[in-house]
1. Suppose you compute Rg and Dmax of the Cα atoms in Å for every structure in I, II, III: which one lands on 15.9, 54?
2. Upon calculation of relative contact order in percent (Cα under 8 Å, 6 or more apart) from the atomic coordinates, which of the structures I, II, III produces 36?
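All of the numbers you see were taken from the coordinates with simple rules; none came from a lab. What you see is a predicted model; the values in this text were computed from it and never measured.
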Structure I
Amino acid sequence: MGMKPTDFAYHLTTYLSKYLPGKAGISHNTILSYRDTFSLLLRFCSEDKAMTIEKITLKTLTRNLIDEFLTWLETQRGCAVSTRNQRLAAIHSFFRYLQIEEPGHLFTCQQILAISMKRTARKVINYLTLDAIKTILEAPDTACLMGRRDLVLLS
């Protein structure tokens, strides 16, 4: 006699194979990214937490576990904050779905949905100076046809 699927296994399968492509209309690449997030979560649970994947239930998925998973992504896997945030977005999406499907887990869902994105350092955008722009625009030889074309493309 085989092992009965857990509530987590049922809902994750339904979420990835029916809800996202059907009702939510999510792109194939986004679904693959979300799937990868849960593959990593399962790996974390199995390798780092010594959990049996077949025994993971919705009750197993606590805010503390998700926080530890996000930390693991950054510290053990070397993921950037933006990657961590992308994985969290996938988890948030699943738990928004789960709130409707399993209202008995609403409190846990809301605790996980309350995990905030980490701020990333904004990259400073360097602009060309006015003199640099003038130098670039003066570079094409406007005496020939190709030079005039280049000037038009640059302007």
Structure II
Amino acid sequence: MNIGVIIIFHNNEIDINPKEFVKHIDAADHIKICFVDNESKDETLEKLLEIKDISANRVSIVQIKKKVSKEAAKRAGARFMFNDFNLNHLGFIDTSVLIEHNYNLNKIVASLCEKKDEIIAFDKKNKSEQRTKSTLFKSVFSVLDYFKYDDLDKSSNMQQSIL
């Protein structure tokens, strides 16, 4: 199954470790990643280009020159991914949400690359529970929702083993 992930950036230079990204991306040949740079004023785009130079066949970049809403940035990435790749599943990560919840971007990328099958199963389950078929853009799921679900599932399993 092909999975694509859109990662939306805006002034995230300090959160990006190109060596860590490349290490995980190169180990996960089953994932296509689209970085969306939403008018960063710092060196975010340069770091993303550095990653793309090394992992060119797995990474694409959409550069938005005038800042847009998170939803519009997600749509731009989704449009690019659906036009260029044959994907069964497309998720997104908004780095501003990562920062708000003190998630580590490099660890999220590592987990994303390691847990492809679980993430796909999560997306399939959510889509099967929907009453109507989603439009192209509505079918893009939040990868962070999977990680929240996974954390809750681990917590309930731990509670069950204690009881």
Structure III
Amino acid sequence: IKRLVPPEYHDFWKVFSKHKSERFPEAKPWDHAIDLKDTFKPRKGHMIPLSAPERDEVSSFIDEQLRKGYIRPSKSPMTSPVFFIPKKDGKKRMIMDYRYVNEHTVKNAYPLPLISQLVDKLAGAKILTKMDLRWGYNNVRIKEEDAWKAAF
């Protein structure tokens, strides 16, 4: 991969490393909390029928994520169903259906900037970067006490 990275970035080439992207971050005080409304009642999500290739994909995904330490076996009182949606390239993307959890999550209340403000901040920019970060959401841990809410 080092030959693909321009020489001026060689001091930082490790950020492009597949190995480095497959590490789970340490627990930190700012890990993501999933605060639920008082009305929430855990439930087992219904199974969505999957084709044989989709079941194989789920099995491979679980094996790989267990190996990397991103997930672990759970005895959570709830689960969320899994299904697939088509991607632009014709492949399928596995989705965990967290709509039930999301409906019962206490929403964070903070103001988002207006699009016009964001555009103003970009005025005069000379470089635009578009990246497909490797499983970027795995870089934000869920608080240990809330992990059961993300079971699938």
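1. Details: I: 24.3, 85; II: 15.9, 54; III: 19.4, 56.
The value was obtained from structure II.
2. Numbers: I: 19; II: 28; III: 36.
Value 36 for relative contact order in percent (Cα under 8 Å, 6 or more apart) corresponds to III out of I, II, III.
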